[in-house]
Structure formats: C-alpha cells, structure tokens
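What follows is a set of structures to go through.
Derivation of every value follows stated rules applied to the coordinates shown; laboratory data play no part. Remember, predicted model here, so these are calculated numbers, not experimental data. Cβ atoms are built from the backbone, for glycine too; each structure is taken alone.
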Structure P
Amino acid sequence: MSDNPSKKTTLAEKIWQGEVTPGISHTAPGHSLSVNEMKDAMVRLYDESNKQNFSVFDEMFAPNFVSFGGAGFQDLVGAEAFRQLYVQFLSSLPDLNFRVDQVVAEGNLCGVRGRLSGTHQGNFMGIAPPTGRFISWTGTAIFRFDQNGLMDARWQEWDGLSVMQQMGVIPAPTASGTQFPNPIPPYVDCGYSSPVQNKSSFLKLLDEGWNNGNLSIMDEVYHSQATFPSNPGQSFGSQGAKATVGMYRQAMPDFHVELKNILADGDMVLAWFSQSGTQKGDLMGVPATGKKATWGQIIIARFAAGKIVESWSNEDILGLMQQLGVGGSPSAGA
C-alpha cells in the first residue's frame, strides 16, 4: 500500500501492484456498478433479448437512453424505439440470436462483441427480399451506464457488408475455394501485462503506426504469431497488421484515425475510432475515385506479456464502399 494516503491509485495500478486481484468486483468512484456488474448486465441484456423478452429494455435502459447512429443506423431515442428496431430485425430473421463472445469494461463503459445469426425469411429493411438463407455476421456495441446503473447510451459497428452479400444485395467476392481454419493464438507463458501498459501500447500503435506510417512499431506491439480471427486468411503477427494499414495508407495518402474511446480490462483493450482519407489509389479492388470517406472501427485486442496475441475487429466497410460510390446507397434504417 502507498505510504501517502492522499495519493489516488487507479484500479489498474492496484492490480499491477498486487493489491487487488483481476476479475474481482471493484466499483469505480462515482459509478453505481462495478466492472463485473456491468458485464453481468450486458450478458443478461442479450440473454433476455434472445428470448424476445423485450421488457428488459424498459428495465435496463434509462429514460433518456439513446442508441446513436453510425454504421448506417439512425439515432434511436428511448427503449421503445430500440425495441422496434429489434422487431424489425425479427420480421426478417425470426430466429435471430446474439452470441456474446467478448465483453470489455472500464469506468462507466462496457463493450460487447458477438455473433448474430438467423434465417432470412422476411424482407430485410425493405432492401433484401427473403432468401431462406442462414445469415451470420459479427457486431460490437459500446454501452454507457449512468449513476443509477442504467444504460443511457449505445454506439455500434457491424459487418453490414457481409450481411448485404449473404442476402444477395451486393455481389459477393468470387470464392477461391480456400477454407481457412480458425486461427490458434500463440501460447505465452507468464503472460500478464497491466491494463495501463496494454492501453499505452495500443495508443502508441494508433499514433505512430496508423497515423504516422511508422509500421515498424507493429513489430514491437504484436506477437510474431498473433492471430486475427475476424480475418482468418490474414498473415500472422505484425506482417498481417502492416498489410492492412499499408493498404489504406497507400490508397489514401492523407489516411488518419481519430480515437473516440479506449477501454482496458484485464488482458483486453477495446479501441473505438473513426478513420478518414481521400482515395487516390486502388482500394480493395475499387479504382481511385478522388472521394473522401469517413468510417468507423472497433478493435478488441488481447495482450500477453505486453504484446497483442489476438484481435477482433468490426469495421464499417459497407459505409466506406458506399461513400466511394460502390455497394449501393447508404441505408437510413439499417
């Protein structure tokens, strides 16, 4: 313990110093729910939603709840508006299910990433007639909790491009026939690094690597065998990360990311940021358009011994393509 009782120590520092144990419930000052309580609330929200018990929105959302737009969605104000979005999805996918995969929380924010799936049996948002296909995609949402322990705000990114491709609205890329197995992340013995250290490493990655083009920084931040489950065909380690960022920086010389929020929780970091750039070169098969685009991304990265060993991403590629003039018109309701 500190000899100076007036010195404030963060929860992350207490974990690093061995004063508290990761995973035990600790309530942050000024917030009614602990990190673990927020995580439990998040899992319960989706458990009840999967049962179509939509009264859970009235119970868990604050009266001033807003699900903010982005990734093609409109702002939704209040529990009833959010319930109607769910009803709209269910009219197209009656067996809609959300499987929670990762939950990351810090302060009064809690992020959740998972896989949504369902059978396409009705018209989707007025743009995709039923196909009878089983549709599966991933999404990440960030919820904010107020001092009463209620959710008062939500932001999200989702794999809208995959949904449109699976429903036949946008042509899917020609199948190469290659099936990539789920990548296995490297095992790192004695792999704990503090949340403060992990967050600092990720911020350095965005600032020096993504914004300043110093791609060598990725050799420091990524384990040589780091995996990217969101894109199993991507090269391991820093080479895969360099290829992605290099692609954007080559096509968009003014490519820039702006961090919106970052959470560190145990061995996980969640970073939410916007990306922008003017397309001067070929990007994902789209010839130079000269158009400027802005799109969002949320990355969840798992650290071990100070390096990223696996990371998951939801990026608004659909919104990016639409701004470049391909992929149809931006949807006002999806």
Structure Q
Amino acid sequence: MNTMQKGRRFTIHLIALTTVLALVMAVSAVPVQAAPKPYRVGFNAWIGFIAFFIAQQKGFFKDEGLDVQGKSFSAPGDGLKPLLSGDLDASLTTADSVLTVLDKAPGQLKVVYVIDTSSGADAILAKKDIADLKSIKGHKVAATLGQCNQLLLDKALEKAGLVEKDIQLVNMNPDDAGAAFAAGKIDVAVTWEPWITKASGSTGHVVFSSKETPNLILDVVAVSKMAAQKKAAETRSFLKGMNKGYEFLQSHQDEAVAIAAKALEQKPDEIKAMLPKVTLYGPKENPQVMNGPATDATAQVAKFFKEKKVNETLVDVSKLYDASFLK
C-alpha cells in the first residue's frame, strides 16, 4: 500500500469518526423527556366534570407531565374508600360525600379544588298536575335519605311552609328517582342531571332547584392526607390540567360540548341544556370560593348530617379546603 492510499484511508476513517462523534453529540443535546407520572383519579358521570373530560381528551394532563388514569364510579362517594386506601390519588366527588368519610376518619381527606356548584342541575321534579312547591303536600316524594339532596328537599319544604311529615318520603338514590319519575311511578322526585333535562316538559316540571341554594351542593377534587404529602407536585400538575380544561371550554364551547357528550354518552344538545345548570369554578374563582362561600355552605351540610344522625360527629370544616395546591 503506497503513501497516497494510506493517507486516503486515514482521511476516510477520520471523517467517519467525526461523523459518529457529531451524531452522538447531537443525540446528547436533545433533552430526554421524562415519562409521564401516573396519577389515578376517580370520577362519575357528571356534567360538572366537563373540564376533566376536556383535559383528558386534549392531552392537557400529559402536557403537565401526568399520565392520568381515570376510574369511573356510579356515584360520587364511591371513589373515597379507594382514595383513603391509596388506590387512587384524587377523587372528583361532592363535598357532602367527603363529610361522611371525615366523620369516621377525621383529618384524612382535604379538598384542593372546587370544580362547580349545582345551579339547577339538582332539582325537585313534580308531575304537571302538581302546580307548585306547596302542592307536593301529601304526595310520595323520592329522595336520598341522609344525603345532600334530602337537605335540598328540606330547604324547599321550608320555603313552602312544610315539613317532612307533610309528605310521604321514599328513600331512593337520584338516578333511580329520576328513572322512576320518568316512568310515571312516582309523583315527585329529588334528582339530578341528566334526568332533569330528560323528564322536564314531557313528564313534569321543576318546582325547586339548587339554583335557589348557592354552593349547597359542591363538586370538588379531594385528596387523602397521604397523597397530599407524597404527591403534592403531581396534584399541582393535575389542577393545572383542570384549569386548562376550564379555559378551553370558555373559548371552544362547541368542541368542548362534543367531548363531554361522548364522555357522558349524551347528545350535544342535551349537554348544552345541562351546562347552564352548573356554575363552574376556574383558577381565578377557586381561592375566593374556598376561603368563604364553600366553607360556609359545607358547614351547613355538616350540621344537617349531625342533626339527621348521618354523622356521629359535627365535622370541623374549618381546615377542609386547602388552596395551597393552586399556587
């Protein structure tokens, strides 16, 4: 091999080595994206959770570094037991459901976000021949005993100058009550969406609703004391995703409605009819609501639960709401 051939081969090797080094450096310069952290969330089919459905569908949680794994439950309180046991990291639930758990497990749950308040999405439906609220006297009324919709009923009775002894109270959960009312099996039902939209007009009408009791029925994000400590960063990221879902709804309502319709297995027109019946709370409203109206309303519920012997104790709600995760 002559000198020219040796020099040429050396040059080729040098170019190849330089190319490999350049590729290695280029690959090294690309930031390695951390794998999304798992975050397990319980929820039920409720129009107020529209921001959650949007954030999942649009990838807002992934943008915040989370792999949100949703688990659906039939009722808002069903996710709280697995939340306490550590099988969930957060639960979309109702403030009153949280109170029933805190009665037996004081200090073990906290509310880190107020999602919405029912502003007509919970109501008392009556047959058309029952003209008004006072006219429910003597009729069978289906309500869930020891739950917040019984408190809604009591507020309605108080307004009408009636008491529970003036009606025939039947214990029935909101979905069963709505279905029974729609089927003509009962005259009056304390129920929620989507039954209010389905049954109003054709079968009956609303004689009282949660619109008349602001913040009495609240939907919230609850976390356990353990998760609040061990997954504080993930919880903050989750709430940022929720806020993005809320903001998307404000500017892209048609697409947001379509997402909710798919998640709730309803028609878009039904979703549009339901939305005005909840007051959604976003990042600006949350600290204000948590530090005043929510605490006051939840204290009313705690008192009601103690009086009705749903809870053995008067649950202290003074430290229930924690807005620090919004920062």
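Observations
- Computed over structures P, Q, FRET efficiency 1/(1 + (r/R0)^6) of positions 118 and 254 (r between Cβ atoms, R0 = 25 Å, to 0.05) reaches its largest value in Q.
- Each of P, Q could give Rg and Dmax of the Cα atoms in Å, for residues 158-269 alone, but the derived value 19.0, 52 comes from Q.
- For 16 (relative contact order in percent (Cα under 8 Å, 6 or more apart), calculated) the corresponding structure among P, Q: P
- Percent of Cα pairs over 18 Å apart, for residues 214-301 alone from the coordinates reads 58; which among P, Q: Q
- Which of P, Q leads on Kirkwood radius over Cα pairs in Å, largest value: Q
- Among P, Q, structure where distance in nm of label points 7 Å out along Cα→Cβ at positions 230 and 286 as derived comes to 1.7: P
- Structures P, Q were shown, and helix-only ellipticity at 222 nm (-39500 (n - 2.57) for each DSSP H run of 4 or more, over all residues; to 500) at -7500 was computed from P.
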